[in-house]
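Scrolling down, you'll hit the structures one after another.
Here, each number is a calculation from the coordinates, and none is a lab measurement. Being a predicted model, the structure only gives us computed values, none of them experimental. Cβ atoms are built from the backbone, for glycine too; each structure is taken alone.
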Structure P
Amino acid sequence: MNTNCKDNNCMIEITNITKIYKIGNINVKALRGANLAISKGEFVSIMGPSGSGKSTLMNIIGCLDTPTSGKYLLEGIDVSSLKDNSLAEIRNKKVGFVFQTFNLLARSDAVHNVELPLIYAARGTSKNRRAKIMASLAQVGLTGWEKHKPSELSGGERQRVAIARALVNDPAIILADEPTGNLDSVTGEEIMAIFQKLNRDGKTILLVTHEHDIAMHTNRIIYLRDGIIPREEKIDSPINAAQMLARMPKLEDRINST
């Protein structure tokens, strides 16, 4: 188990983390002493069956929840025992979230959806915000789509907006929870190509998936079971999404063949 980061260049360092939920008179142990280290610039996936603790671990890493015991360092900051206000500040500055269901505001266009983290973090002037929004949308290939609302976008385009939103505050880490789960195989590959490019550009990405072929796009797979991390797998030759897309049928070809 990798509990040490390369060259002490840790982004995430979790030591003996436990999480116990009390349901009535019953204590439910979601995490039972998990240990994990992720270096800056890594692209890591987490896999595990339902009830293994994936969501709990992601919530703790994303500063949405605190552990019952153990230690969690995010870029060297001990966030394991921070109160809600401090957790919210760390979360807004250091974490970008991407969800399976996109979580976009239905009545807002792409610009205003991407702007939300900037508003919550109270960052920048209106002009500076606009520049950041445009840059984030350009990173995911949505230049020219700024005024489109979610109902006017495909599933893949909605997920691109969600990724742009995650990027706009220039977070230390991107947490993606089943980001391809609602997408067809070609669109999912397009999303993985975006994540791989972001990772090549230096972003640290942690992705939860139940699809092994999606996990094979990352550099390391962390396996979670019964609240612990029993093993991990280093991927020496991750699937290259751009190369996969080049071999897949284009949208117009798929339409014409039906």
Structure Q
Amino acid sequence: MARERLQKIIARSGACSRRQAEKLIREGRVTVNGEVATVGDTADPGRDHVKVDGRLVSGREPLRYVLLYKPVEVMTTCDDPEGRTTVVDLVRPRVRERVFPVGRLDFRSEGLVLLTNDGELAGRVMHPRHRLVREYRVKIRGDLGVEEREKLERGATISGHPVRPLRVTRERSTRGGANSWWRIEVAEGRTHEVRELFFRAGHHVQRLKRVSIGPLRDRTIRPGEFRFLSDAEVAELRQAVGLG
């Protein structure tokens, strides 16, 4: 069998995405035949022993695609050194494959999270160049004034990257106008971007829900619940990121 880059071998095994695999290699957590690997190394998956954190990387597992409603105060990671509940904990033991979350949804936020062991698809979904639209419902204290809304819609530079919402829609206000709900669509998929956009417009986010990831949405899933994607949903998502 021909030699392949380690990132590709690890991602194909379902351990994580290619980008995450490269991070693991940089952290010295990947070995080939007992030797610590470096970025750019290759291996023959039919002959070499590739391990991540001492665990042998096996052949491809059946591909799984899971849509989870993440509750607040759950980590969007595979494990947590502080012992907090993770999204992976919520799908065990029904999901036996080594799925991982695609992208992040911060600890205080809730809503839809995709978990999969399809490293190629995960990489496409996470990369900003594919501009997969995510939609959020956001609750803030008070309301946005005209200038504040204009500032929100103009966007901002966050962590060195320009972020501009595709659409901002006022949904409703609570009784007495103490709070208001908004819908916002973004295509960059960067961590904390929605909270940061509202903060720079002068408002702290009190509650944040992700309601769609590209074509994926489900109003029936409750916090902590999950389901498997249908073949049609997987095909639609693949097409949305240029894999159709």
Original post:
Of structures P, Q, which gives -10000 when helix-only ellipticity at 222 nm (-39500 (n - 2.57) for each DSSP H run of 4 or more, over all residues; to 500) is computed from the coordinates?
Top reply: P
Original post:
From which structure (P, Q) was relative contact order in percent (Cα under 8 Å, 6 or more apart) calculated, if the value obtained is 21?
Top reply: Q
Subject >> Structure with the greatest value (metric distance in nm of label points 7 Å out along Cα→Cβ at positions 176 and 192, set P, Q) >> reply: Q
